[in-house]
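What follows is calculated from the coordinates using simple rules that are stated; it is not laboratory data. Keep in mind that this is a model prediction, so the values were computed, not measured. Cβ atoms are built from the backbone, for glycine too; each structure is taken alone.
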Structure P
């Protein structure tokens, strides 16, 4: 059973227009007001009614892919699920048993390789029946003996984006992005009013 469920609604005309113009619904974790690069957590080709579900379970991932605009981040090695409040060492391109502690609720990884790699949280999400296993939530590149600390969030930002795939790094600049705090209410409905996403169902 899902811990969180977001329904996204469009009118018939908007559904037709958005699809004919090649846009997709893009979702990132966290508020869009932050200028840091984010991976697209999930994308979907919209129908009139769209359902996105996930559980509050997190893992860690590692990737050789750089944190650059429009680069698709592949979760090449994962620790899923991961335990919060501890530090996972990453050596020989795999996660090891925790060797230290961090703040309760945070997730951490120490890069013990000689390479600069990309790390971040991963979380499985299902959008319109398509499941993105251990999909990257955020992305931070760092080198040997450096530790990355990642705080989970159930705040999401939803917006329209053109011709993209899940995992692609993007700096969210769309003014029409809607930030939704799913932690405050784990089952919510939003809709597109012809120009932007707003809270609540279609009238």
Structure Q
């Protein structure tokens, strides 16, 4: 099976990513979503090849109190396909992130497996996250699941850093850095990480 890695940065000017799998592949897609203005971003992944797998890792970084609406769709038209979507957002101010994850499993896509996970770190006062998974399943023999977590930087983590001589600002930066690196995954692409802070 062919392995593929795609990295794409999405902004208010370049708002969409579409990928259609027509032959069996193992594809990893890293999406970096950065914007200081409000925008609607879309990601559509269509699985038309039997036994194809797709891992989509998205990092959402709004600034300047922007509203980012991120709409995704994982479509399974072939059997034994697997898709995993992970959306991670870091909110440093009063920005709003809305995530709507759509999964569609067609009637011929038996034994398909679709998973969505949305993890959010709210660091600023007034930051808001709205997460809404939508499932449309036309086949009984499938596995679909989703999960959402929203957290802030734990006070005990900041306290621990302070006891080791690390100031609060640096401690917060370290925590955010760790959150982002975890979101990128084990096989980290250094170019992906650099693009987050350019």
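Looking at relative contact order in percent (Cα under 8 Å, 6 or more apart) over structures P, Q, structure P comes out largest. Computing Cα Rg over 2.2 N^0.38 Å, for residues 78-117 alone gives 1.11 for which of P, Q? Structure P accounts for this read-out. Suppose helix-only ellipticity at 222 nm (-39500 (n - 2.57) for each DSSP H run of 4 or more, over all residues; to 500) works out to -1500; of P, Q, which structure was it derived from? Structure P accounts for this read-out. Calculating FRET efficiency 1/(1 + (r/R0)^6) of positions 38 and 166 (r between Cβ atoms, R0 = 35 Å, to 0.05) for structures P, Q picks out P as the one with the greatest value. Of structures P, Q, which gives 2.5 when distance in nm of label points 7 Å out along Cα→Cβ at positions 30 and 86 is computed from the coordinates? Answer by label: P.
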